[in-house]
Structure 1
Amino acid sequence: MAAFFRELKTNEFVGNDSARGPWSEDACHAGPPSGLVARAVERLVQDKQLVRLTLDMVRPIPLAGFKVAAKIVKEGRMMTTCAVVLSDREGKACINATSVHLKTQVSKEVPSAVIAGPNFDDAIPGHFPSLLVNHDKLTFADSVEVAYPPGEDDSAGPTTIWMRSQRLLETEESSPFQSLCPLADCGNGISRNTNLSEVSFVNPDLTIAIHRVPQSEWLASQAISIWQPSGLGMSQATLFDTEGAIGVATQTLLVSAR
């Protein structure tokens with residue numbers, strides 16, 4: 001089965017073509033490595049649900065190989081927090097991350113707001129948004145399946161997209177949170193306000209927070225980007241599975257005209 005990575009030895013990985021980003025043929029798209037960060041903390045904390053993952057992207061992630069190291073920062077009865085470093089083979093940090101894990105409990109039904117979302121039964125197959133690619137190699141965009149709600153497509157502006165991606169590793173099935181990470185990092189790209197030939201918009205971070213564990217392979221992002229003349233911006237996405245809303249993903253942005 002196709003996968004984003006191969007595990008060379010424990011917690012050391014090398015990327016396949018499908019993990020490559022559009023900017024450099026030697027660097028990963030940040031979404032799949034974020035899934036490996038989630039994997040590291042989920043393996044470390046097995047008695048609670050991973051509900052929030054925040055990643056600071058401090059350096060390009062080399063396709064040729066990297067390591068992931070996680071540790072528990074504070075462990076409590078109801079909450080545990082972790083810290084993670086994804087580093088290159090020279091030990092330089094590429095991602096610094098933190099996570100929050102909460103104890104689930106059986107409770108009575110409680111009132112909640114309802115977030116209207118897309119209906120997967122109406123989804124129409126399409127293509128991943130045509131972003132600028134600085135090389136002629138296969139990339140992440142070539143490896144994912146995509147569909148859109150009726151009336152939406154890969155045009156610039158606020159966008160809702162359905163996506164089904166590969167496993168992180170051939171040897172194991174990705175957890176629901178891990179499977180969500182590749183889509184969560186796409187919010188700024190799918191909701192771009194114009195094309196990359198005119199403006200660059202780099203996200204130095206990503207935060208994923210869920211209130212319900214995803215239940216389906218197909219997942220959706222309903223994303224919008226806000227750009228300011230100061231060069232600051234933000235992408236905000238509501239995340240869905242085929243049953244309804246599951247959480248949010250946010251990215252702060254550095255925006256500059258070309």
Structure 2
Amino acid sequence: MQAKRVFITGASSGLGAALARQYASEGATLGLVARRGEVLRELAASLSNAERHRVYALDVNDSAALANAAADFIAVAQGIDIVIANAGISRGTLTEYTEDLQVFEQVFATNVTATVATFAPFIATMKAQAAAGQTGCRLVGIGSVAGIRGLPGAGAYSASKAAVITYCESLRVELKKDGIKVVTIAPGYIDTPMTQVNDYAMPFLLPVQTFAERAVATIDAGSSYRVIPWQMGVVAKVLRSLPNWLYDFLFANAPRKKRDL
């Protein structure tokens with residue numbers, strides 16, 4: 001059985017590094033993308049079958065560099081099975097501050113536009129593989145439960161993750177006939193550097209490697225959408241069902257991520 005060929009952005013830490021470790025433990029060949037080349041190389045060297053993995057030190061906002069990395073990985077790995085657009089940033093924002101407009105633009109560029117740029121170079125190859133009878137091609141978008149309802153103080157992050165969820169739904173329907181599955185994973189609170197700076201309670205906080213195990217199982221199953229952990233999925237459904245007046249009342253004074261001063 002051929003080893004899975006997996007391309008992961010935002011792979012140097014947090015969810016991306018945990019996913020890399022999980023896939024490497026299963027014998028996959030990895031293409032790892034992040035800005036911090038030294039950290040990325042250290043991670044790759046620590047993984048099983050280190051000699052098979054490729055490291056691409058680049059900014060996901062550089063679509064040309066992403067396309068070149070995709071072409072190189074496809075050539076070296078002789079195809080592609082799974083692409084995980086994991087790179088993302090979370091910043092506290094308040095619309096009333098003019099300087100936060102630039103932060104909104106940065107968050108959307110990294111969380112949304114870069115997801116599109118990550119998937120685009122792989123679709124033609126996946127279509128050809130599927131036409132030749134290969135199954136198992138997956139494009140994986142990392143959303144968030146923060147994209148289910150807008151959170152105060154996190155307008156940029158919540159809106160960007162809502163966009164990722166909706167974009168992946170559109171793409172899922174587009175590519176269904178081509179035999180390519182699009183999987184959306186919406187993490188709740190996962191113990192990573194992104195959440196460790198939060199100074200408020202985080203319900204159902206999940207160890208990052210447990211998240212990775214569950215995410216890989218979800219991707220293998222080709223599920224269209226999954227919240228991890230499942231408890232936050234229940235919370236998200238409840239919140240989505242609340243009338244606006246009640247949601248507004250409950251969350252008007254909710255804790256929020258601090259702005260960068």
Structure 3
Amino acid sequence: MTMTGLTSVEHINRPDGGYIAYRKSHGKRNDLPGVVFIHGLRSDMDGGKAERLNEFCAERGQAYVRFDCRGHGKSSNKFEDTILSDWASDAQLVIERLTEGPQIIVGSSMGGWLMLLTALALPNRVSGLVGIAAAPDFTRGFYDGLSADDKALLNRDGRIYRPSQYDPEPYVFTKALLDDGNRRTVLDKKMTFKGRLRLLHGMLDEAVPWELSLKILAQIETNEARVQLIKDGDHRLSRESDLRQICQAVADLSEPNPDL
């Protein structure tokens with residue numbers, strides 16, 4: 001461990017070039033599934049939720065992995081040169097290379113889309129999903145919300161910029177990202193997931209409407225699922241009370257389902 005309490009940063013070299021930065025804590029309890037955290041758009045593996053889960057898993061002796069998708073944090077590539085399929089591939093590679101046995105995936109915002117794609121791609125490795133303001137298919141909503149002038153600008157320049165309340169720098173959305181995302185949508189068809197699902201969403205979320213979690217619930221066929229709406233919660237869900245609920249969801253999914 002470093003002086004800040006963080007596990008050291010290591011890297012996976014991708015066979016197609018680039019690398020994925022990650023931090024891994026080895027668990028001591030083989031009876032608990034591992035936990036993998038997937039960050040949100042323009043975020044990284046060192047945010048408050050990822051850090052709290054690191055502490056929580058360490059206290060329980062539960063294996064924990066977090067990583068930066070390419071174009072984010074300490075991983076390779078520039079954000080504007082990556083697309084959703086790159087990030088989905090990163091998540092799958094992390095699970096295949098760095099974990100053993102069943103895993104609980106915790107996905108924050110965009111990470112909630114990636115966790116669904118990962119569960120569909122690796123159904124035998126994922127036992128539980130915890131979505132935090134999960135934002136699947138956000139590229140379609142973003143594109144549909146553009147004006148005719150903005151769509152023309154996007155087609156002309158291949159990118160468009162939007163201010164963010166979470167980052168001093170504007171977000172750049174490339175046409176490649178939007179086109180790829182619109183090919184990877186999940187809510188336009190039924191999904192089957194053999195594990196259990198928890199969706200936490202703040203009802204004051206101005207970035208991702210809480211109704212989206214209800215839509216995910218309606219579209220996914222799973223053994224057991226719950227949506228937890230937090231009336232005074234915002235998009236980040238990073239208050240102490242929010243973090244406790246996130247950790248409790250992981251704890252719940254770590255135990256055998258008494259109904260099965």
Item to check | Entry that produces 16.8 once Kirkwood radius over Cα pairs in Å, for residues 94-149 alone is calculated, selected from 1, 2, 3 | outcome: 1
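Out of 1, 2, 3, which structure matches 1.5 when distance in nm of label points 7 Å out along Cα→Cβ at positions 70 and 206 is calculated? Kindly include the intermediate steps, with their values, before the conclusion.
On the way: 1: 1.5; 2: 2.7; 3: 3.5.
Derived from the structure labelled 1.
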Item to check | Value -14500, calculated as helix-only ellipticity at 222 nm (-39500 (n - 2.57) for each DSSP H run of 4 or more, over all residues; to 500), assigned to which of 1, 2, 3 | outcome: 2
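Bear in mind these aren't lab numbers, they're just calculated from the coordinates by the rules spelled out. Quick caveat: nothing in here was measured; it's all calculated off a predicted structure. Cβ atoms are built from the backbone, for glycine too; each structure is taken alone.
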